[in-house]
1. Can you tell which of I, II yields 22, 10, 6 when semi-axes √(5λ) of the Cα gyration tensor in Å, for residues 84-131 alone is derived from it?
2. Consider the structures I, II: one of them gives -10000 for helix-only ellipticity at 222 nm (-39500 (n - 2.57) for each DSSP H run of 4 or more, over all residues; to 500) as calculated from the coordinates. Say which.
3. Have a look at I, II and say which one yields 28 for relative contact order in percent (Cα under 8 Å, 6 or more apart), as calculated.
4. By the measure Rg/Rh (Cα atoms, Kirkwood Rh), tell me the structure among I, II with the highest figure.
5. Comparing FRET efficiency 1/(1 + (r/R0)^6) of positions 36 and 140 (r between Cβ atoms, R0 = 30 Å, to 0.05) across I, II, which is largest?
6. For structures I, II, which has the highest computed value of distance in nm of label points 7 Å out along Cα→Cβ at positions 100 and 124?
7. Ranked on mean count of other Cβ atoms within 10 Å over residues 28-35, which label among I, II comes first with the largest value?
Structure I
Amino acid sequence: MNESQTNLWPTRLLIALAVYITSLIAANTLGIKLMPFLFGTHLSVAVFSFPIVFLMTDIVGEIYGKRVARQFVIAGFVSTALFVFYTILSNLMPWSTDKATLWAHGSYDVIFGVTARISIASLLAFAIAEYQDVIAFFFFKKKFGSDNFWIRSNLSNLWSQFLDTVIFTVVAFAGIYPWSTMLSIIIPWWLYKVLMGFLYTPLSYLGLKLLKQK
């Protein structure tokens, strides 16, 4: 491998990390918007970006191994924790009395007014689910071999997305909503995210092609 090829690989990995963290932050910030879905249910727009987070660890793990996939999880946790810290700090700071800023006060406080409980729920769910996604992916790799990436990716996604949805919903809403209501939240959201992960499978093969050494 010549020098130009050696320098190319770290750049590709950094781009993959950028896609991973951007998708994660997008899910946590844009996900407040709900859109109508089937049978009178509602779907967060985070469903477009959040499955990319889990698929990206599968892609990176497939090419670079479990250690690098876990480093992605650590980077995602640190970036989310830091973003939450900045959000809380920004909300604690007083507003300027300039009348030109009055139009933004209410919207800013509502959108970025994340409670400590919701923040903890998001971080806890992400850390546990993503870590388990890496473990499950390599477990299925031993089970099915190096082929059938799409089977391993979607099976690990099935489990990790379930963990993420259950942990977040229980930590965030236990004692606020009855268990029947939380169950009606968990099942549709889990199925939505799994479906999007399945639909994004062709993108994962594109990612493998871009990262794989020639």
Structure II
Amino acid sequence: MPDISQEIYKGTTTIGLVFDNGVVLATEKRATMGNLVASKTAKKVYQIADRIGMTTAGGVGDAQQLARLMRVECNLFQVRRGRPMTVQAASTLLSNYLNQNRYFPFYVQLLVGGIDENGPSVYSVDAMGGASREDDMVATGSGSPFAYGVLEDRYRNDMPEGEAVDLAIRALKAAMRRDVGSGEDISVVVITKDKYEETKIPGLTKSPTQATS
């Protein structure tokens, strides 16, 4: 019987940062299938509401299904209640859905981040439905230990937007140099009360194994 881990597309390092006026969500774009780089353009950050995004690490198919579900639920909430869903409510809904499926789990680790009337926030949600609010910064996936090394050293909760974006990129590049499941390009989303803005940023200009002069 084939090992299912060799057949599922997997995506790896994601980062969420709270800065003084909003949230930065950042991911790299490599998806692996066992030892194979299955995709170099995997999408790992999804807009699920007007000012809420979700990053994904784990099984790509599971992540895509959850992103579609959350987008529909957030839109229905807006129509029925006449107001947008809060970041906390979105993370709780996602947590409940994952917990209901814990015996046949989605192979994912997720971040839900955005801004609402309570201000900017990021929540970490695991495959069993556990959800926790992260007051400053968080990283997920196999490259997260390398990303945390940069984040813990340089993060400040009063960072301006540009500095927060630069820190997220720096942390992702550290992961991409050391984690084989992380690589290719970088996607960064900035969410404030005025915008949801996604930018694709080139990743490493050289292979991690290429010597530098």
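1. II
2. The read-out was computed on structure II.
3. Checking each candidate, the match is II.
4. When Rg/Rh (Cα atoms, Kirkwood Rh) is computed for each of I, II, structure I gives the biggest number.
5. Largest value of FRET efficiency 1/(1 + (r/R0)^6) of positions 36 and 140 (r between Cβ atoms, R0 = 30 Å, to 0.05): II.
6. Comparing I, II, the top value of distance in nm of label points 7 Å out along Cα→Cβ at positions 100 and 124 belongs to I.
7. Largest one: structure II.
All of the numbers you see were taken from the coordinates with simple rules; none came from a lab. Please read these numbers as outputs of a predicted model, since none were measured by experiment. Cβ atoms are built from the backbone, for glycine too; each structure is taken alone.
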